[in-house]
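Listed next: structures, encoded as structure tokens.
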Structure P
Amino acid sequence: MKYTVLGSTGIGVSRLCFGTMSFGGDADEAMSGKMFNRCRQAGINFFDCANVYSQGKAEEILGRLIKPCRDELVITSKVCSSVGSGGNNRGLSRRHIMMQVEASLARLGTDRLDVYFCHHRDPKTSVQETLAAMDDLIRQGKVLHLGISNWAAWQIAEAIGLAQLKSIAKVAVVQPMYSLVKRPPR
């Protein structure tokens, strides 16, 4: 396996990251374990998850799998998408972020996320509020680095500029949506 540095974090990661979206859905726990073990045998140390993958089951399964080797791995998760019914069950408000990071940490059985991604842009919440909440999580040690996933380039640039202007945690990792087949309008 070849390794590289993840964004501007200084963290060494395998050049392949394994996405766990199928854990608890298409892949039951046994199959998820087989996939995880095969990844580890191949040298993969980088695993990506989200609070909404299989309604949280993906994080639960990944948490059990990483328990004996947590410090050898780079674990990411995401926040924004709907996690239940009601008006405050989604988005990038301080309230939702703070509640969801605690839930993700519990499901994963860890004290920290190496990268916590803002999974989508939340049009109802100011980017400044979102970045300030993430900055607080980084200061608390619950999150090591801020990431952005599935935002348009101009939205990413706005967040980077605002973080610099406010002297708060910078966007360290970007996970863009890119597909030759699916070209979303932005």
Structure Q
Amino acid sequence: MSTSFNVVAVSGGAYRPSRTQVLTVALVEALGRHLDFDSRLIELGDIARPVGGALSRGELPAEVEAQLAAIERADLLIVAAPVYRGSYPGQFKHLFDLIDQHALIDTPVLLAATGGSERHALVIDHQLRPLFSFFQALTLPIGVYAAEADFHDYRIASAALQARVELAAERAAQVLRGATDRRAATLRKIA
């Protein structure tokens, strides 16, 4: 049986060039070495203005609504956020404020973040994980944090970071395969 996974990656940076976008793409590419999937990259910078001006989803243009719907239908989310002044940006949070609160139940989420220094590394566990716990999503135990020193000219320059990206992708692939295997076993029992 052939399985087509739907992976949606959200890069929560609003500026270009972006280390957050580089990390997000690296995670998607690493995952591709372990799984076949369809993917979509959603860059907050591309939709920030309409998202920021919307008090509800009904106020969003159709192309932005399609991005939110893609997040809600993902088999796996890869979510990366930059750290500004000790937290993810408000615009990033507002994007997820517009997501249906029941849409991500049991959806595996690979969390990542970028910041100026290592002192922001706990943002994954102290801020991103609780956000996705609200949605009852399954945040993967491994997250990927990258500091400015891990990059050179907006490319990953750290072997340790690259190894962490590879490990996170490998583990995400295992989780996604396992969820599919459990679903198939359940369907066999029903039939």
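Things to note:
- Of the structures P, Q, the one that -13500 was derived from, the read-out being helix-only ellipticity at 222 nm (-39500 (n - 2.57) for each DSSP H run of 4 or more, over all residues; to 500): Q
- Winner on mean count of other Cβ atoms within 10 Å over residues 121-128 once structures P, Q are ranked, highest first: Q
- Highest-scoring label, criterion being relative contact order in percent (Cα under 8 Å, 6 or more apart), among P, Q: Q
- Computed 1.6 for distance in nm of label points 7 Å out along Cα→Cβ at positions 33 and 49 - originating structure among P, Q: P
- If mean count of other Cβ atoms within 10 Å over residues 65-72 is computed and equals 12.9, the structure in P, Q: P
- Taking mean count of other Cβ atoms within 10 Å over residues 17-24 as the criterion, the top structure among P, Q is Q, with the largest value.
Throughout, read-outs are computed from the coordinates displayed, never taken from laboratory work. Keep in mind that this is a model prediction, so the values were computed, not measured. Cβ atoms are built from the backbone, for glycine too; each structure is taken alone.
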